[in-house]
Structure 1
Amino acid sequence: MADEIRAEMVANVWKVVASAGDTVAEGDTLVILESMKMEIPVLAESDGTVRELAVNEGDVVQEGDLIAKIG
């Protein structure tokens, strides 16, 4: 089963670092969010392959929104 990475707060997607199909290790940065002029990296929670990247640069995410799936 794929791990779902979800937003922990309302934020802007400042930069997308990973792409669907990329192999990632636990702790790798997937995207960088921006909230209140702070950059917040969103990290892979396990080793695997990015199955889906649900955000694009410039998107606004709400708390609980899907950012990525890693399988």
Structure 2
Amino acid sequence: MCFLFYYGFDYFSRLPVFVGKVDDLVQMLGIDYHYQSISRGLIDSRDLVYFISLVALFIALTLVSLGRRKW
């Protein structure tokens, strides 16, 4: 999943199927898009909201997975 979020959306946005604004939207779903501005030292609230949402998503998925394993 981490590989998909980091590299996958960037590669998907380069496919010829996505043209115009759609390729930007697909690229915005990936971690690399948001990480580039943070690595330059620019902390934007949109990037923070993205990373907090991503962490919350993976924690929720973990809780669901652990809940299914209970007997």
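Nothing in this text is a laboratory measurement; each read-out follows from the coordinates by a stated rule. Keep in mind that what you see is a predicted model, and the values were worked out from it rather than measured. Cβ atoms are built from the backbone, for glycine too; each structure is taken alone.
Worth pointing out:
- Given -20500 for helix-only ellipticity at 222 nm (-39500 (n - 2.57) for each DSSP H run of 4 or more, over all residues; to 500), calculated: source structure among 1, 2: 2
- Top of 1, 2 by volume of the Cα convex hull per residue in Å³, largest first: 2
- Origin of the value 23, where relative contact order in percent (Cα under 8 Å, 6 or more apart) was derived from one of 1, 2: 2
- For the structures shown (1, 2), distance in nm of label points 7 Å out along Cα→Cβ at positions 16 and 48 is largest in 2.
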